[in-house]
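Please treat every number below as a calculation from the coordinates, not as lab data. Everything quoted here is computed from the prediction, not taken from an experiment.
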Structure P
Amino acid sequence: MKRSQTIWPGIVLVVIGLLLLVNRLDIFVLDWHVTWPVLVILLGVYFFTRVPRDRGAVFPGVLFFLSGILFLARNMGLYYSYLDVSIGGLLMIILGLAFVALYIVRSDNWGLLIPAGLFLFFGLIIWSDQAGLIDWYTRRQLMRLWPVLLILV
């Protein structure tokens with residue numbers, strides 16, 4: 001094992017210890033509804049650091065990073081979703097963006113754009129419907145003509 005790899009567990013333990021000390025001294029209060037999305041964001045950052053060696057790491061990097069930001073914004077009250085129904089559409093959009101990011105680093109594999117387009121399209125439809133941006137008539141037409149839209153995408 002390289003020397004630079006053996007230092008990371010120690011750094012992680014020191015950071016955790018400092019965070020617990022800061023929490024105990026009431027300088028900064030760690031609350032679970034804020035902590036777990038930050039851990040998901042940090043997991044995404046970890047995958048981003050692996051991209052120079054493994055280009056495929058951009059997919060989980062984007063997925064974890066944007067999902068963590070979404071849940072952190074929701075938990076801090078910056079994004080309100082009634083009973084979390086609109087989270088599904090946003091998660092589909094994030095999944096589509098992860099496929100787009102994977103296509104950007106692997107531009108020779110254009111087949112990645114197919115799931116990217118599907119997830120982005122249906123994620124936008126679901127999210128805009130749940131957010132109240134689609135009226136009843138448009139929703140009815142989408143429900144009736146969704147196979148045609150699927151073929152077009």
Structure Q
Amino acid sequence: MLILQRGRNPGVKGWEMKRYLGRDYRKILEVLTEDVSALGLEVFEVKGPDGTEDSSRFLLRFRDSPTITEAETSGIRIDDLAVLAATIAFVNSKQGRVARREVEHFLREKFPKWRVEYSLDRYVKRGYLEQDDRSMVHVGWRTRAEVDEKTLMTMILSRSQEPLKK
């Protein structure tokens with residue numbers, strides 16, 4: 001069930017787990033977590049917007065970050081990853097919420113306009129970013145599930161402190 005994809009969204013909601021596995025589905029997940037850890041995987045829970053167990057999403061993910069080779073063969077272009085990383089860092093630097101036009105202005109300094117608009121729309125559809133009715137952008141559930149934001153921010157900040165080589 002955890003490896004199935006619902007539309008664009010991987011994983012299973014808590015209410016689905018309860019429906020198919022019963023109220024004690026958490027015990028089953030604990031056993032599954034032990035079994036898949038030998039394969040380098042983990043069962044990960046992403047809390048839902050209202051914080052209830054029913055709205056949480058459960059999915060399988062790799063325990064460790066992907067290697068460069070794995071990232072290259074994932075099918076995602078490196079410049080698309082750069083747009084996503086820059087957007088996540090920018091949103092986090094603004095306390096987690098920023099106007100979309102401000103994100104677009106920030107990204108257009110480094111990327112073409114068409115790539116910025118296309119990438120932002122795609123990442124909103126895929127759940128990496130969320131956009132509310134006031135066009136405020138914030139980090140989506142899929143970023144919380146798949147991206148180690150703390151490590152990303154640490155890498156960006158440590159890289160920016162290195163002196164430029166001429």
Structure R
Amino acid sequence: MIAAVIRWSLANRFFVLLGALVLLAGGLVALRATPLDALPDLSDVQVVIRTPAQGQAPRLVEDQITYPLATTMLSVPGAKTVRGYSFFGDSFVYVLFADGTDPYWARSRVLESLSQVQSRLPAGARPALGPDATGVGWIFEYALVDRTGRHDLSQLRSLQ
């Protein structure tokens with residue numbers, strides 16, 4: 001089979017060259033139509049809601065802030081996943097949207113839902129949208145830790 005293809009290619013060099021040029025032209029057309037990006041954004045559209053709750057325990061933050069926010073965000077149109085995290089004095093709710101969702105449309109829908117849930121939150125809770133960013137930023141987090149105890153914080157900071 002391969003020997004027959006090689007024989008045909010040697011006998012019909014013009015058609016092989018013509019086919020190669022057609023493939024090259026098709027590749028160039030496809031390359032021009034393909035958007036190129038140094039770091040393509042492969043993550044889903046997400047909107048982050050941060051609500052500070054100074055001095056509150058994680059369990060209380062979960063019950064009074066994170067849970068009401070997360071359940072309300074489940075009804076946002078186009079929301080695919082809602083994740084809530086409660087920490088000491090902070091609540092984070094991540095609302096992930098379906099592929100192809102416009103990020104600004106998603107943020108405006110989340111803001112609408114925030115205005116509805118505000119009355120169910122404690123008096124001092126002020127939820128705010130996080131920066132307009134993607135989930136790719138999580139990749140760049142790191143910690144510089146000295147397990148030997150030979151460096152203090154200022155020395156570790158200078159090593160960065």
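Okay, here's what the table says:
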| quantity | calculated |
| --- | --- |
| Label whose coordinates, when Cα Rg over 2.2 N^0.38 Å, for residues 53-116 alone is calculated, return 1.27 (choices P, Q, R) | P |
| Cα Rg over 2.2 N^0.38 Å - structure with the largest value, from P, Q, R | R |
| Read-out helix-only ellipticity at 222 nm (-39500 (n - 2.57) for each DSSP H run of 4 or more, over all residues; to 500), computed value -15000, structure in P, Q, R | Q |
